[in-house]
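Each in C-alpha cells, the structures are laid out below.
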Structure I
Amino acid sequence: MSLTGTPFLYTLVVLCVVAVVLPLVLWSRVRGPRVVRAAARVLMVVFAQGTAVALVFTMVNNSNQLYDNWGDLLGTSDHVHRAADLGASGTGGIALEKLPRVRQAFKPAKGPGMRAEGGVLTTELRGRVSGVQAEVNVWLPPQYHEPAYRNHRFPVVEVLPGYPGSSKAWYGTMDASQQLAPLMRRGQIEPFILVSPRTTLLPGKDTGCANIPGKVNADSWLSVDVPKMVMDNFRAKAAPDGWAVAGYSAGAHCAAKLAVAHPDRYRAAVSLSGYNDPGAVPQSLAGKSPALRAANNPYVLLKDARVAPRVALYLSGQPNDGYEAAMALKRVAKAPTTVRVVFIPTDAGGHTMALWKPQVVPAFRWLTEVMGSEHRTRTAPGTTPLAPSTAGSRHAELASGNVSPAGAARRP
C-alpha cells in the first residue's frame, strides 16, 4: 500500500476510529488476572496513540510531500548504481555531444497536483554519466502543443525540493503549474518547461547536490544527465541560456551552487531560504570535509572565481534563514554575475511550504525578465506580448535594501 495513497490514509482513519471505540467498549470488560487486564489496557492506549501519531504524520507528509514512498521513509531507497570519479568537470572526460540520444518513455504521473494544467509526465532515467537511476518529472507549458509553437523551443527551469523532499512537491504542495499556467496563457510569464528530478538518492542522506567519488554523483545527475534527457526528448532550449534552476531550503542551496559552479549549464537560479555552507547541515554529505565544503559553497565559488560567472541569482530569505547568506553572495558578486536579494520579514511565516508557495509567481516573473527577452519582441499569434512586470506581492515589495535589517549578519 502506497505511503502517499488514499487507501493508506483512509485505513489509518478507520484504525483511529477503532482505537477510540475499543477502550470505550472493552475497558471494563477485560477479564483475567490483574497483570493481564493491565497489559490489555496498556495495549489499547498504545494502539490509540500509535494510530493517532501515524495519521497525523501521514497528513503532514501528504501536505508537505516530504517522503514519496516507504523506501524514502525507512531509508532503504538507493538510486546510485555507481559513483566514479568524474573530475572537476563532472563528466569524467566524456564528450557529451558524442553520447547517443536518450530516448525515454513517459507516462502520466500520479499524486497531488500531478494532473493539474495538462498533467505531469514521469519517467525513470538511468544516468549514463552520473550512475544514478531515478525518476524525473516534466510539466509542459500550455503553449507547448499549440500549432503556433510547433517549431518553438522552450526555456527550462529545473525545480528542486528540500531535504527530505519529494520530486513531486513543486507540482503538489507548491502548486507551481496551477499558479503559473494562467499567467503563461496571458503572456505575462514565459512558457517554461518545469523539470523536477529526484534529489534524495541515498538512504537517509542529503547529497548536497555534490559529486563525491565512491558515494554519489548528484551534481552530474542534475546538471548533465537530466538536462541531456530533457533536450533529447522535448523541444527545450539549449544550455546555458535556455536553462535555470530553482529550489527551496536544501534545494535552494543546490540551485545557487549549481548555477555558480556551472555557468555553462545554467543562466539563472532561484534560491528560497537557502544557505551557502553545506557544513552547517548535519545530514549533508557535502559538508563532511573542508574540501567538499569549499567545492560546494556558492559563496566560496563566487569569491574565488578567476572569472565571474555569467549567471543571475534571485535569493530570498528571512533573518537567520537565508537572508544573510543571500547578502553574502551579493557582496562578493562581480559583473557579469547579478544578484537580486528579496528580504522576507519574520512575520511572513517560518521555514515551511506556506512561506515558499507565494514566492513562486514573483520568482518566475523575475526569470521571465532574465530569460524571456525573445518573447518581449516576438510573440506567437493570439498571445499577449510579454512585458517586464513587478512581482505584485508583499514579498517582492520588500526587496529593496532600505528594508533590510540594520547590520545584517556578515557571515557567508
Structure II
Amino acid sequence: MFFIFGIDYLKTHFTHYQRYIIVAIFSMFLPFYMCGAILIFLTLRLLWKGEIQDVYKQIPKSRFIIYFCILSAIVSLIYQNYYGVVCSIGLLVILSFVLYYRVHINLRLFEYITNCLIVLSIFAALYGLIEYIGILNSYNIDQFEIMIFNRPQDRINSVFFNANYYAMMIEFFVCITFYKILKIKNIKLEWKRFIYYASVIALNLFVLLLTACRTAWPALAGGILIMLIVDKHYKTCSVILGIVIFACIYFLLNPSQFPRVDNIIDYFMTRAGIWEVAIQNIITHPLFGEGPMTYMHIYSLYNGHPTEHAHSIYLDPLLCFGIVGLMTIAPYIYSNIQRLYHLWKLKIDKTLVALVISFTVMIFIHGLLDYTIFFVQTGFLYLLIASSFDIYKKPLNKYESLRK
C-alpha cells in the first residue's frame, strides 16, 4: 500500500496538473495554517500559469464564485470585519482550487486520493492516541484507560486544531472507507481488503470516542444509512439501523453512560444563547450580513457567549452573507446539484453519488449544533468529494448537451 507515496509512482501514473491536487491532499494533514499556506501557494502558482483562468472559462456558473467572494470581502470591509476579509480571500482560493480539481479529476486519481486519505487517517489516529496518552499522563494516570474528558484541552484533536474539527474529519474518513467496502465486488475473494478497511473504520471510531464529540455520532450514523439507501444495500442498512436504535435505547435507559452527560444542559443553554445572538443580528442585517466570522465580530454588542461562529449551519451562513450573498453563490451550487443528479440518472456510479450525498447529510446533521464545516481542512475535503462527479465529465457533458 505504501508504494503509492513514491515519487516515481506519482510521475508515471499522474500528470503534472494532477500532482498539484495530490500535494493539496497531503497538506490537509498538516496544521491548518500550513495547509492554508500551501493552498494559497498552489493557487497563486496556477494563477500565474493561467490555469485558474482557464478553469473558470471551462466550468459553467463558476463566475458566481468570484461575485460571491468579492461581495463578501466588500461587506466585511464596510463593517470593518477584517477577519471576514481574510476569510473571503481564503474562500476564493479554496473554491478556485476546487474548480481546478474538477477539470483534472479522473477515476484513477480519485481512487488514489481516497486510498491516501484512508492511509493518512491511520497516521492521524496514531498521532491522536499518542496525544491521548499525554493527556492521561497529565492526570498522573500511567496505564491506558478510556476516559471521556470535558475540557477542550483534554479532548484529542490530532492535527486538526480542535476535537470537533477532527471529529468531522473522522466522519469523512469513515464514510470514504465505507465507500471502498461498497466497491468490493466479492468480499470472499477480496477478504484482505475488507479486513483492512474494517480495521481502519474501527480505529477511526475508537479515536472518535476519544474526541468526546457527541454530535459526530448521529451525523455519522445518518451519513452511513443514507449511503446504503442510495446505493440500494437495504439489508445492511436495516442491520446498521437496528444497531443505532439499540444504542439509542441503551443510552435512554443508562443516561449516565452518555458521553459528557454532566454538562449537556449547560452545553445546550450555551448554544441557545449563541443562536439568539445570531438571530438578532440576522434580523438587523438580513440582506448582506457582515461577512465571514460575523458572530466573532458582533457577539460583544449583545453580551453573547464569546466564540468564533454561530454553531449552526442553518444560521451562520445567513448571519455572515445574508440573503443577497447566499443568492449570489446559489447558481453555482444549483449547477453542481444538477450535475450530481444527472450522474445519478445515468446510473454510471451510484456508489459515488451515495458518497457525495452522505457527506452532505453528515454536515447538515452535525451542523444542527456546530459549524465545523467552515474550516480549512473540513471544508476543503467536503468540497473535493462533493465535486467528484466530474470524474465522469465526458458522459455528463454528452448527456447535458443532448438535453439542450
Structure III
Amino acid sequence: MASDGSIREAHEAGSGRAELPYRLRQQALMGAFARMALQTRDLDALLRRASELCAEGLSAACCQVLEYRAHDHAFVIRACTGLGDDRVGTDLTAGDEATPASYAFRTGAGVLANGIRPGAEHDGARFHPPEGLHLPEGPAPAGLCHTVNVPIALGDESRRAYGVLEAWGTEGHGFDRADQEFLAGFAGLIGIAVERHQGDARLRHALDHQVQLTREMSHRVKNSLGVVAGLLRLQARDAQSDEVRHALEDAGARIATVAEVHDHLWRGIHQLGMVELADFLRELVAKLQEEAPGHDLACEADPKVISADQAIPIGLVVNELVTNAVKHAYPQGTGPVRVALSVRADGLRLTVRDDGVGLPPGFDVTVRQRSLGLKIIASLIRQLDGRLSTEGGGTGARFVLDIPLA
C-alpha cells in the first residue's frame, strides 16, 4: 500500500505543483474572502470576488457562481471569472443532470469529475460540460477538462440551496478532494452572505410596509381631523353668540393645525414620524392667511426636520399667536404678521411679531393668564420645555419662543 507521502509526491508530479504552497495559498485566499464577507453588504461584488479567488486558488480556467431560478428550472450566472464578463446574467438549463452543476444541485452533494471529454454526452459518459462552455486550450491529455462543483446551501429550515459554485480546468490530472473542500468552504461563506442579503431584503420590505401603513394611518387621521374641523366651522356659523362662534372657530383652527402635521407625515419623504418644520410652518401660515383676509401673513423658516411630537405643539403655538395677532393687533383695520424660525446652536428660535397696537401695559407672559389661548400656549411651551418671552416698546408686539433640541 502506498504511503501518504508517496501519494502526495505522485500527485505533485502529475499536477506539476508544489502541494504545501498550493494549500497555504488556498487557506490565505479563503481567509481574505471571509474578511470581505463580514465587511461588505454588496452581494454582487462578493460573488464576483468569490469567483476570482476560487479560480486563483484552484488554478482553474474558469469559475462560476450559479443561482438557481425555480420558476423556469434554470441557473443564472451571477459571477464568472475566466470566460468573460458577458456571461454574467445569462441562463443555463438546470434540467440536464449530465451537467455537473445540475447534478450537484439536485443531490446536494459535491461533484468531482476529472477527464471529461467535451462532446462526451454523445457517447454515454456520466458528465459533460454545459452547453456554451468553451474552455481555453490546456495541457490536459487529449483535450480533456476537469470540474469540481459544490452546492451553495442556505441555513434556513427549508434546507434549500441557493445555487452551485463550480470550477473548470484543463491543467494536468485535474482536481482532488482537498480542492473540493476548498470550494465547499467558499460555498459556505457565500451561503451565509446570501442569507444575510435575503434577510436584509425581507427587513427592508417589512420596514417599507410599516412606513406605508403608518402613512396610510396619518392620511386617515388627517382626513378625520379635517372633517371634525369642518363640522366645527359649520357649527360656528349657526352659533347664537359671537363668543360661542369664536370659540368654535378657534377649536376648528387648532384641530386643523394638528391635521396639517399628519398631512406632512403622510406626504413626507423623510424618515418615519418626522416633519420638515420649515415646509410645515409655511403651509400652516398660508392656511391661516385664508382665514385672515386683508392681513399680510408671511413666514421665513430655516430647514429643520423634527419629530411629529415636537411639530404639533410648535404648530399650535404658531396658530394661537398668529390668531391672537390677527384678532387684537389691528383693532381699526389690518396689517402684517410675521413668523420666523431660525435654527441655532442650542435649539430653535420661533418669533411671531406684528406692527399693531402692542401689548397691554404691565403684560407679563410668565404670569398665569385668563385667556384660553394663552393658557394653551403656556401648556404647549411646558410640553416643549421651551421659554417664551415678549418684547414691547415701539410698534407692535413680538413673541419669542426658544425651544431646546436634544
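Any read-out appearing in this document is the output of simple, stated calculations on the displayed coordinates, not a laboratory observation. Since the model is a prediction, treat every value here as computed from it, not as a measurement. Cβ atoms are built from the backbone, for glycine too; each structure is taken alone.
Just a few scattered comments:
- Which entry (I, II, III) yields the derived value -24000 for helix-only ellipticity at 222 nm (-39500 (n - 2.57) for each DSSP H run of 4 or more, over all residues; to 500): II
- Relative contact order in percent (Cα under 8 Å, 6 or more apart) from the coordinates reads 9; which among I, II, III: III
- Set I, II, III, criterion mean count of other Cβ atoms within 10 Å over residues 199-206: the highest-scoring structure is I.
- Distance in nm of label points 7 Å out along Cα→Cβ at positions 39 and 359 from the coordinates reads 5.4; which among I, II, III: I
- Calculated for structures I, II, III, FRET efficiency 1/(1 + (r/R0)^6) of positions 79 and 183 (r between Cβ atoms, R0 = 41 Å, to 0.05) is largest in III.
- Test item: distance in nm of label points 7 Å out along Cα→Cβ at positions 175 and 191 calculated as 2.4, pick one of I, II, III: I
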